[in-house]
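*Asks:* Listed below are the structures to be examined.
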Structure P
Amino acid sequence: MTLAVAVSRPCYSLRLVRPFLRVLRTYERFPSELIDPLEQLDDDERIPIETLHELLRGAIVITGDEDIGLKAARALEVGSLGALEYAAASARTGRDAMDVIARYLQLVTDSIRFTFEVSADGTTTIQLDHMVAMPRAAEDFAVAAFLVTTLQRFPDLEPGYRVFFQHQGSDSLEYAKTLPGGEVSFGASFSGFTFVTKHLDRTLPERDPNLHVLISRHADQLLASLPRVETFTERVRGQLVAELRGGDPTAPVIARKLGVSTRTLTRKLESEGHAFKELLEELREGLAIRYTTSTDLLLSEVALLLGFSSSAAFNRAFKRWTGQSPIEYRRLHK
């Protein structure tokens, strides 16, 4: 049995799934037949994120454990993240390791974009931008896993860092247990951390220039072999096409369909060099020309398909795009 698929939808590597499987094995009432097929897969198999999130929701229902993401993060073993982890650990400094993580994170997940920013006030912010809607347990794991793997190599890391979650949180003591010395905030605008910048310039205890070059070359080969993942802009375009018939699709409507906030939608599009209004305008223009020249649809039907409130509104937009009315354009180009 294999759940891995070579498609462009966002996926997780099995390397991120195994800690959850170890935790689930500790629950006597959790059916082993749900775990066995996943345990048999290779570490570098990739599983659609929606599939894993659905399994995660089911696991929480069966176990009643809302803290499973935090416990799975603590179950991470040294080296379990493969080339990503070894490339980061063998880098020269913490700052170099951050660059490595940003470059190779896709080896284990397509769901997160990793960025870090150094501020003039002596603090650094690490931001984990989620490309898909994240259940609380998945967000808990994503954030906590970063800290757990860091503490495995820097057990003397000074307390005083801040940890941010976008979900509304819980009074569970598992947060303090998993994130020792950290000040935790819920309902934040992003997932991630802030900490004192001087940690970035620490020389890593496991630095090894020769090993780093070797592992990085291997990581580059693995990265090149991954299927191309649908970008966030492509997901927005797809949702826009689906929503056009229903009327004038707004950013809040599309954001809700994609499981993100309007603010997050705007930020993710900007990071890919796009704006929502421009995408909508570009999509409508392309479809309008295609429907007008390549089909026998009534122009009133084209207006309806593109979500215009009236034929007059469609005619005005079409003339703005082409300099001609839809009737004139159809006559000349069909």
Structure Q
Amino acid sequence: MGKPVVYVLMAIYNPDPVWLKEQLISVNNQDYEDIKLLVCDDCSTSITAEDIRSYLDKYITRYPYRIIRNESNLGSNMTFEQLTVEASRDLGGQSKESYFAYCDQDDIWESNKITELVKTAQEKDAVLVYSDMAVIDSRGEYVSDSITKVRKRFRYYEGYDLWKRILIRNFISGCCMIVRADIADAAVPFSNGMQHDRWISIIASCYGYIAFVDKPLVRYRQHGKNQTGVLKDVTDKESYIKIRLKDHLRILEDIKGRKIISNEMNKFLTEYIEQMETRCRYAEGKHHLLPQMMRYLKYNRATILFEIVAMKLPEKIFIKALDHIKSKNI
């Protein structure tokens, strides 16, 4: 079996120059030969288009690259959608024999990342393959050799029909995965509100096998500007209800409206939406719904238990509980 082309799809917005340099060098140092880099600048204000091109000219020397720029700031999710559409157009009818690797602007890839993921995809006939990742700080110093040691409840899975697990709690990070190009293209348009990696993983799970490589092939940089993290942007009960409950409910309703979903997924989403509606009402003070909340423990025990207890707490104690969870990465 020949080696397929891998498109590295990189989103850029106001990057830290040092981190961008390190990421580009790590892409350039991949030991996989057939790579094409496609970069999309989401209307950066702290760096010019000429500066971005000069970085690419200097640090990407082994692979062809191309730069596109959004007409307005779209955010990371829609920028990755733009990259997916552009790369699919570039491939024409060869998308089943190619892969997309989604790339942030501030991580570091191990040199064997693409090789390991493509090898596993071919060996296991997987539509999506992802790996573990080490954690580094803003200076590039190692925090942990696995994200599972930092986020205590984090678990990895592989197999068919993983969409239920991913819908409840995502475990696949975009920076760690490759996905068959035709599968990524089938995910367009991306779900409004759900991170691109989670959405693509759900769609991939509808089409075939998802495989896991138990190696930290990415050094994930944790810093104050990360767009994901434990309870990100949740600071009190109001923001918890909006972000963790109502926003997630809206995403589920969006997915349910997609033509791609199966009868099994439709049934699951109907039940899950009902669960989220109950959780919203309970969080807003309808504590007589406790019996229904107890029935939902089978889906996500730790989270439901937290909501059962925490949503009855005074606001100040609730905020302290949130801060404790964030500090411990529970």
Structure R
Amino acid sequence: MLVRASIVRQLAARDASSKPLVLAEHAAGALNGATLHAVTAAAALGDVTVLVGGTAEECASVAAELSNVACVAKILTAKGEGMSRGLPEVFAPLLEAVVKAESFTHVLATATAFGKNVLPRAGALLDVAPIADITAVVDADTFERLIYAGNAVQTVRSADDVKLITVRPTAFERAALGAGAAPEVADAAPVEASASSEWLNEELSSSDRPELGSASVVVSGGRGLKAGENFALLEALADTMGGAVGASRAAVDAGFVPNDMQIGQTGKVVAPDLYVACGVSGAIQHLAGMKDSKVIVAINNDPEAPIFHVSDFGLVEDLFDAVPALTKKIAEHKK
């Protein structure tokens, strides 16, 4: 019944006059899966056009992936070396030009660093107020978003001619692949490189584990790990399940792990199929980033820890005993 109600609500939100545009995010021609969540949100408004910026090779690669998405009706590509690195000073003027040329009524991007960098700048150029981190589309002018660390739902109605919206990926299903209808592909004129910013270099950490925001299994650790080297216990557990490793803000603030692993209100928001919290107390800041997980397992030696209030399964045990034992059992089961 809940799924049926969601479908009815999405259909009711569609407006014949709405013309949504989704800003695609990619890395060297590989589409960021979070973009597919934004496509789902845009499909609630009307036929979806996706804008891809990058080199000719990157645009071709991303367009090929998007051509298999059923609800994508058109793909616009902005080709140029200056589009490749995702600089917001380049993409904001591009959005302004495309919106004005094609009369788009809504522009949606995922609430990632890329989307949150580009849309406010585009809002300044278009003189409209962006709507951040929506979790539902009510109608063409009305949207829902979470406030107070997810404890209240705010309904926002915008009177702007163009709505600029960032989408919380965990609130929308991924648009299905493999059912596309060969969308139209057209070129959008790229803008000139910005004189105010220049791409210098990047340092990427390589890992065989899935990206934290898209992993189906996440193992996270908190202050209870006591030291950064003890996260090796969680890495071993995550590797047995093909999962990613995250951390609470307390663990990041203590210097155990880098801040790109932080899950919570001021970190990343995740909603995996399985979330295993080890030594995490369950502060409200952390819960805001993971409470939408399908199944939550908590391991903590404090029976009064707040994490047990949201967990589906709880184990009151010393994590230094429980995690290695769990890792061993899973490894044996997989043989």
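Bear in mind that the values in this text are calculations on the coordinates, not laboratory data. This structure is a prediction, so every number in the text was calculated from the model and none was measured. Cβ atoms are built from the backbone, for glycine too; each structure is taken alone.
*Asks:* For which of the structures P, Q, R does the calculation of helix-only ellipticity at 222 nm (-39500 (n - 2.57) for each DSSP H run of 4 or more, over all residues; to 500) return -15500?
*Replies:* The read-out comes from structure P.
*Asks:* Which one of P, Q, R has Kirkwood radius over Cα pairs in Å, for residues 129-272 alone, as calculated from the coordinates, equal to 18.9? Please report the intermediate quantities before stating the final value.
*Replies:* Working: P: 18.4; Q: 16.3; R: 18.9.
This figure was derived from R.
*Asks:* From which structure (P, Q, R) was distance in nm of label points 7 Å out along Cα→Cβ at positions 153 and 305 calculated, if the value obtained is 5.4?
*Replies:* The value was obtained from structure P.
*Asks:* Now, a different point. Given a computed value of 37, 22, 19 for semi-axes √(5λ) of the Cα gyration tensor in Å, which structure among P, Q, R does it belong to?
*Replies:* The read-out was computed on structure R.
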